[in-house]
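Next up: some structures, all given as C-alpha cells.
Every number here is computed from the coordinates shown, using simple stated rules; none is lab data. Computed from a prediction, not measured in an experiment: that's the story for all the values here. Cβ atoms are built from the backbone, for glycine too; each structure is taken alone.
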Structure 1
Amino acid sequence: MKPKFAYFSIISSFFVAMLLISNIVATKLISLGPFIFTGGIIVFPITYIFSDILTEVYGYARSRKIIWTGFFSLILMSIILWIVNILPPAPAWPNQDAYTTILGTIPKIVVASIIGYWAGEFANSYVLAKLKILTKGKYLWMRTIGSTIVGEGIDTLLFVFIGFAGTIPLKVLIIAVFSSYIFKVLYEILATPATYKIVSFLKKKEHCDAVDKRTNFNPFKMN
C-alpha cells in the first residue's frame, strides 16, 4: 500500500503555481541596480527550492511526476493564452494590443522556456538525489546549492540562447546569462535556512526521508 502524505499535494501545487506565475510575470523587464532582469527572476527560483524539497523529502521518482505536471501545465497555459489572443476582441473592448503585448505568446520564447525548465529541473532533481546518496544524507546545504548551480545553469543557458540568440548581440546574451545565473544561485543560498526548516518539518510530519539508491533516474519513466 502506497503511503499517504498530507503535505505532498500542497508542496506540488505551490511548485506548479510558481512555475506558471513566473512565466506570466516574465513579460515585464525590471531593473535591480545596474542589472536588468525579467519579472520572472523574482518567482522562478522558488520552483527550484520546491523541487529541492520534493526530491529531498519524497524522492526523485515522485519529484519526476511533478516536474512533468509542471511541464504539461506550462504547455497548456501557453496554448490557452495563444487561443484567447487570436480570438476577435469584443468591439467595446479596447485592450487587445495590451493583451497581446503582455500575454500574447511568442513561440520562440515559449519553446525556450519549456525546454529550459524541463532540462534544468530534471538536472536539479537528479544532482540532489545523487548527492544525497554520496553524502549519506548529510550536508543538505551542499546538496541544495550544488543542484541549483547545475540546474539553474542549464536552464538559464538554454532559455537565453534559444529565446534570444540572433536577436540581440552575443555580448549582451552572455551578460544576461551571467546576471540571471548569479542572481538565481544567490537566491538559493539566501533561502537555505528556510529550506532547512521546511524539510525538517516535512520529514517529521510525513515520516519520510527518501534515499534514491534503487531509483531508475530515467526522466521518461513515470512509475
Structure 2
Amino acid sequence: MKVIVLIPAAGIGKRMQAGVNKQYLQLGGMPIVGRTISLFQDAPCIDDIYVITPEQEIPYCRTEVVERYGFTKVRGIVPGGRERQHSVLNGLRAIDGTEEDAVILIHDGVRPFINQHILEHAVTTAREYDGALVAVPAKDTVKVVVEGIVRDTPPRESIWLAQTPQAFRYGVIRAAHEMADAEGFLGTDDASLVERMGREVHIVLGDYRNIKITTPEDLLLAEAFLNR
C-alpha cells in the first residue's frame, strides 16, 4: 500500500519578519523546507513526496531545494491556494487516481524535527482507522475566553496540541476536503474536516520538539535543537 506525503509550504510567513518566505530561511545551512523534505526522503516507509508552494516559487523550489539536494522521492511541486486548506486540496487533486487505501501524510513544510518512529506509527494508525493525528498533551492550563472574560477552564488532561503529520487513507481525506470545499467550510486543520464527516481520528503521541517554525524565536529554538 503506497504512502504519499503532501508538504504544504505555501505560507508567506509574516510573523517571521524576514525578507524571504519562512520555508526558505536557512537552518543549519539548508532551507527549512529542505530539512523537512529530507526526513521523508530518508524514511523507508515513504514512497512519494509532493511539495505545495506558491506558483511563482515553483522554479526556485525545484532548482534550489529539490534538485540541489537530490530529493529523488519528490514526484511533483504543486501550486498552492489562497489558504492552507486550499493548498492541501490542490495536492490531493494532483494525485488523482491514487488508490483509495493509499496512506496520505500531510506535514507542515516548516516542521523539520519529526522522528521516524512517529512517522511509522502515524502510517500504521491511518491504515487501521479513519485518521491519525500526531499531538502532544497540553502542559499549561487552557482558558476559554469571550470578549476578554474567562468563561470556562476545560480539564487539562482532555486538551491536546495538534501537530503534523496528520495521516489518512486517500479516499477519506479526499472526500473530507471536497465536501468542505463544496460547502465553503474552512477548518483549522485537516483532521477537523474528517471529524465533521463523523469519522474517528486517533491520537498518535507526538514530540514537543516537533515545532512549527513561524517566529524568530522558533528559529532560535530550532537552531538549538539542531546543534544538539
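Using distance in nm of label points 7 Å out along Cα→Cβ at positions 68 and 140 as the calculated read-out, with 2.8 as its value, let me know the right label among 1, 2. Attributed to the structure labelled 1.
One of 1, 2 was used to compute helix-only ellipticity at 222 nm (-39500 (n - 2.57) for each DSSP H run of 4 or more, over all residues; to 500), and the result was -25000. Which label is that? The read-out comes from structure 1.
Thinking of 1, 2, which structure, once semi-axes √(5λ) of the Cα gyration tensor in Å, for residues 92-163 alone is computed, gives back 37, 12, 8? The correct label is 1. Taking distance in nm of label points 7 Å out along Cα→Cβ at positions 60 and 212 as the criterion, the highest value among 1, 2 goes to 2. Work out the source of 0.70 here, i.e. which of 1, 2 gives that when FRET efficiency 1/(1 + (r/R0)^6) of positions 124 and 172 (r between Cβ atoms, R0 = 30 Å, to 0.05) is computed. This value belongs to structure 1.
Sorting 1, 2 by distance in nm of label points 7 Å out along Cα→Cβ at positions 36 and 108 from high to low puts 1 first, with the largest value.
Looking across 1, 2, the calculation of log10 I(q)/I(0) by the Debye sum over Cα atoms at q = 0.07, 0.09, 0.17 Å⁻¹ that yields -0.24, -0.39, -1.20 traces back to 1.
Upon calculation of FRET efficiency 1/(1 + (r/R0)^6) of positions 84 and 204 (r between Cβ atoms, R0 = 30 Å, to 0.05) from the atomic coordinates, which of the structures 1, 2 produces 0.10? All intermediate terms of the calculation are to be shown ahead of the outcome.
Values: 1: 0.10; 2: 0.90.
Matching structure: 1.
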